[in-house]
Structure I
Amino acid sequence: MLPISFLSDYGYKDEFVGVCHGVIQRVAPGATVIDIGHGVPRHDVRSGALTLRNALQFMPKGVYMAVVDPEVGTARRPLALRCVGGHLLVGPDNGVLWPTIERCGGVEVAIDIAHSPYRLEPVSATFHGRDLFAPVAARLALETPIENTGLPVPVDDLVRLDLPRPKVAQGEVTACVMSVDRFGNVQLNVYADQMAKAGLRIGEPVRVQAGRRGRRASYARTFADAEPGEAVVYEDSTRLVAVALNGDSAAAALGLVPDAEVKLRPWNP
């Protein structure tokens with residue numbers, strides 16, 4: 001039986017995550033379900049998409065169920081996908097699956113599971129995680145052919161998620177805040193090789209500018225390379241460049257939220 005890796009914005013206050021687990025176990029008793037996380041900000045499709053993509057390389061090959069679905073109950077399609085290499089994805093067609101699709105190398109088969117023979121009846125207009133995604137994911141874990149889960153749709157019709165790209169120039173990188181974690185660390189949409197292309201190198205201080213707020217930061221390997229309270233620019237666990245404040249919140253200190261613009265330059269006192 002294939003493992004199911006499960007991501008959502010359900011949180012743990014209500015029964016939603018547990019009920020989805022219950023449905024999976026009823027359909028596929030003994031299935032392994034790995035909770036990637038359920039703390040995605042409510043209805044934040046991009047945050048969910050990035051979390052799923054970033055987790056992919058550390059998860060076992062199997063079924064990935066992502067439920068961040070602000071348009072549940074509307075005309076948006078519920079999908080089951082088989083990607084290049086065999087990864088199976090289940091979730092809404094709203095872009096939450098797109099970065100993972102790209103990382104997998106594309107989609108081979110796309111199925112609309114709105115009228116799947118495996119759905120729970122009656123289907124709630126507001127809880128497709130329980131009634132569509134969980135039972136279909138469980139069937140896929142049992143290695144049911146994906147073609148049996150619904151009706152095929154053209155791969156080219158899938159909703160894409162366009163992520164912002166950094167601007168890289170000599171001596172300056174203009175980046176965008178992709179996410180802020182619970183420690184206040186700020187993930188940017190730039191990689192270390194792009195920093196190097198701009199002339200910014202590990203071991204040399206940089207200026208982090210966010211609107212009118214700017215401060216010196218160590219461009220270093222880890223938080224401990226900076227003094228307590230000092231800003232540090234580093235490559236995070238997903239290989240993206242991030243900004244942190246050793247022992248405090250960089251997001252609060254610099255007034256940063258997702259989509260905010262950040263400029264990185266060599267430090268000139």
Structure II
Amino acid sequence: MATWHYGLVADWWALFNTDGPEIAYFGEYVAAGQPALDAGCGAGRLLVPWLDAGYDVDGCDVSEDMLARCAERAHAAGHQPTLVAQPLHELEMPRRYRTIVVCGVFGLGTTWEQDAAALRRLHDALEPGGLLLLDNEAPYAAADQWRSWTAEGRAALPEPPKAPKQRRAAPDGTERGMTSRMLASDPLDQTATLEIIGELWRDGELVATESRPLTLRLYLDAQVRAMLADAGFELTAVHGDYEPAPPTGDTTFFVYHARKPAQDD
């Protein structure tokens with residue numbers, strides 16, 4: 001699976017993407033339902049704080065690079081988590097879970113069929129009565145991305161190369177830059193293809209640049225609900241933007257609470 005989170009781009013996320021409301025929001029449910037799985041754990045943004053809190057939680061991710069950075073951070077904090085390198089549509093963990101969190105990864109670099117298979121695999125990985133928490137960004141939340149579905153928007157692609165919007169100092173004394181641009185959009189396939197560029201600066205000199213592809217598969221609310229039902233889940237709640245309240249037309253992230261039915265006695 002060709003996707004974005006390797007090398008310098010993985011470095012950026014490990015170094016600078018370390019907080020956010022998702023940690024506490026999902027953490028409440030992890031605390032109440034263990035063991036738990038952080039499915040798509042990346043560099044451990046959610047996983048390591050949960051381990052620090054004493055939760056019984058494993059992690060998986062498609063990127064070995066991200067998992068290596070997750071393991072480094074976890075080990076530095078005194079943890080030895082179970083981390084497995086596999087895509088969600090091939091998920092096969094060594095145990096089943098009361099809670100599974102899928103945060104920020106659904107539809108990244110995958111086909112529709114793979115996403116449907118991923119939901120079935122997640123269903124299988126839960127204990128009876130277990131809870132899946134899955135977030136999905138509304139396709140219309142990013143105006144430029146939504147506009148790219150129009151004929152005029154597609155005609156303006158690919159976007160020209162850009163200077164890094166963000167350049168930040170790393171603990172090792174280097175500077176890191178990351179930027180992105182849209183290459184293509186397919187409204188029929190509901191995808192946007194991006195180029196993610198990571199840069200490494202040392203002593204004011206650019207010493208390395210890496211380009212990674214990223215395909216976003218963009219799902220509407222009704223589509224996610226239907227896919228969860230097809231996978232055998234019972235939808236119990238939908239929250240907006242990591243708050244315990246229903247989504248509105250202004251919601252950016254929908255959070256689906258989907259439960260695996262309990263088996264009959």
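The table that follows gives values for the structure above.
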{"item": "Top of I, II by percent of Cα pairs over 16 Å apart, for residues 12-75 alone, largest first", "result": "I"}
{"item": "Of the structures I, II, the one that 2.7 was derived from, the read-out being distance in nm of label points 7 Å out along Cα→Cβ at positions 92 and 196", "result": "II"}
{"item": "Comparison of I, II - label where FRET efficiency 1/(1 + (r/R0)^6) of positions 20 and 228 (r between Cβ atoms, R0 = 35 Å, to 0.05) is highest", "result": "II"}
{"item": "helix-only ellipticity at 222 nm (-39500 (n - 2.57) for each DSSP H run of 4 or more, over all residues; to 500) derived as -8000 - corresponding label from I, II", "result": "II"}
{"item": "Among I, II, structure where relative contact order in percent (Cα under 8 Å, 6 or more apart) as derived comes to 19", "result": "II"}
{"item": "Among I, II, structure where semi-axes √(5λ) of the Cα gyration tensor in Å as derived comes to 40, 18, 16", "result": "I"}
{"item": "Which entry (I, II) yields the derived value 1.00 for FRET efficiency 1/(1 + (r/R0)^6) of positions 44 and 60 (r between Cβ atoms, R0 = 30 Å, to 0.05)", "result": "II"}
{"item": "If distance in nm of label points 7 Å out along Cα→Cβ at positions 156 and 180 is computed and equals 1.7, the structure in I, II", "result": "II"}
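Here, each number is a calculation from the coordinates, and none is a lab measurement. Quick caveat: nothing in here was measured; it's all calculated off a predicted structure. Cβ atoms are built from the backbone, for glycine too; each structure is taken alone.
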